[in-house]
1. Starting from the value -15500: which structure in I, II, III was helix-only ellipticity at 222 nm (-39500 (n - 2.57) for each DSSP H run of 4 or more, over all residues; to 500) calculated from?
2. For FRET efficiency 1/(1 + (r/R0)^6) of positions 112 and 168 (r between Cβ atoms, R0 = 25 Å, to 0.05), which of I, II, III scores largest?
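Just so you know, all these numbers are worked out from the coordinates, no wet-lab data involved. None of these values were measured; they are calculated from a predicted model. Cβ atoms are built from the backbone, for glycine too; each structure is taken alone.
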Structure I
Amino acid sequence: MSELNLILLGPPGAGKGTQAGRLTEDFGLPYIGTGDLLRKHVDQESELGREAKGHMDDGGLVPDDLVIAMILEKVDEEGDDGFLLDGFPRTVPQADALADELEKRGRRLTAALLVDASDECVFKRITGRRQCSDGHVYHVEFDPPKYDDKCDRDGKPLTQRKDDQPEKVKKRLATYHRDTEPLIDYYDERGLLRRFDGAQDKVKVHDHIRATLATLRLEERL
């Protein structure tokens, strides 16, 4: 069996999204971003989506079993050769529940890919982002526009998203450290964790992950 069943881990701003796009192309894996998946089910008014919306309308969180059901449906439809899961699990109990459901299908995780970066690096990356209303993104230090506060492509004003403001970023990092960071030890203890330095150039990070996955796939075939 050579399937690659993968989870992406790491703090916000570490570069997981960039690497996810490249890896799905490299290995032909379906990308399962749980936020997008949930919105799709709600928008399409699927049975799972209607049930999830009921919880959301009541001001509650969508139960883990519903999210896992959406993930497994996607895996059953498109994931014969594996999948790349982003945004779930976020806690150790969620990781246990996902592992149990995969085991029922005779499957298991191949690896948890940790794209890591320091709080200082993440804070600088996120708070420095600016974008126009058409979604063109710049960074005040790493990729500045030619003219301050104006998009090079359409001349529209550049603004900072609310989620990118310093206080929001501090809260997002605190939530990550409290709820999600314990997954690092969880997957490391099970021999599934693979670490990558997200502070490096994105091409170097990609090359490192790709080489690691090529080795894992080869080991799965043996």
Structure II
Amino acid sequence: MSTEKINVLLTEDDPNLGMLLREYLNAKGYETTLAVNGKKGYEEFAKGGFDIAILDVMMPVKDGFTLAQEIRQTDKHIPIIFLTAKSMKDDKLTGFTAGADDYITKPFSMDELLMRMQAVLRRTLPEVGKTKKKEAVKLGEFMFDYDMQTLTINEESKRLTTKEADLLNMLCQNRYDVLDRNYALNKIWGDDNYFNSRSMDVYIAKLRKYLSLDPEVELVNVHGKGFKLLGKE
């Protein structure tokens, strides 16, 4: 994929690893800004212009989870990849709850990081030459605009993250039918492993909370199969 004008925010407190990653990504055609802690990371992010954030979890001053939450308060859409030496389940779930798009456990190869970045960017950056616009979908009292990633009711709009919009779009496409859990995981997350499955549960819970504003719209679990969206057009 083209890396033209793709700006990367990299936060890593290990100076050797940070410089190595920055030089590697720059050699691959990315424009990479390195910050040595979470506080510096947010200061750089606030300057704007970033397309993806790669955040080390264990950092001084401010950890990666806190930084991600602060970034998400400002930008719901920028993809976030966490880097961490930890491999505990709770840490990964915390990362996805904080708004992660992917999670890489150290040690990792630079080629793996590059492939993960490219996969996330393919899902989140506009396609080159894309002209066809999806029409907004009526869902009970809601209007869901996939391209704008908004869910609107009573003139109040909620901005959705990329994964929230992708998941709701698939649910709308399968309205009144069961959206197979593993199919959705492979389509949106690229893998149906345990951690991605738990991440999906977090996003389903968020969508269910948003949709609760219209009692006629329901997002129900179908045990052992997946999810079903109920709500008139």
Structure III
Amino acid sequence: MRPRILLVGAGGHGKAIADLLLADGRFEAAGFLDAAPKATQVLGLSVLVDESRLPALAGQGISLAHPAIGNNAQRLAAAGRLRAAGFSLPSLIHPAALIGHGAVVGEGAAILARAVIGPEAEIGPLALINTGAIVEHDCVVAEAAHIGPGAVLAGGVRVGAGALIGAGAVVRPGVQIGAGAVIGAGAAVVDNLSPGAQVAGVPARPVQAPEI
């Protein structure tokens, strides 16, 4: 009997996580919790009302959950609530992802389809490696960071907690990205970024609010 897992968040990223679970087959999705659902079902899975159902669901023998939320800060906060309610947060890896030898994937992290995690890379708790992203050898992606679809981290890049690497962005080898930094879509990052930096362009330069 497959362990049941509850998903918090029934938006676009929730749909991607449900797709991962359906492809993987190791877990049975028990449905979604969402405070403002836009539909009653997502990919055939029921959408329940809100997190007030957590105690009842735990009493039904559901011990696993995942915060299926794309926003880094909201995902981290939801994970805290799930842990406080007694749920465990397994790492989720799409069967079409490639995981190199010696790579480590932390609790609650999600690795989506066609992502590549190089040898001895470290993916922190609650990190999100989105569709088709490449995290090369010896990279470190810290807690609740997000590597967007098609983004590329060359070897030895370090990404701080809660940072966001936009879709299609490229980071050259050995660069350090500070916690909470935001890199716009398609950017080319060639220098270290301080915590909270916001950059975009080729090469990446500071901006007010980059498109991700």
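1. Structure I accounts for this read-out.
2. The structure with the largest value is III.
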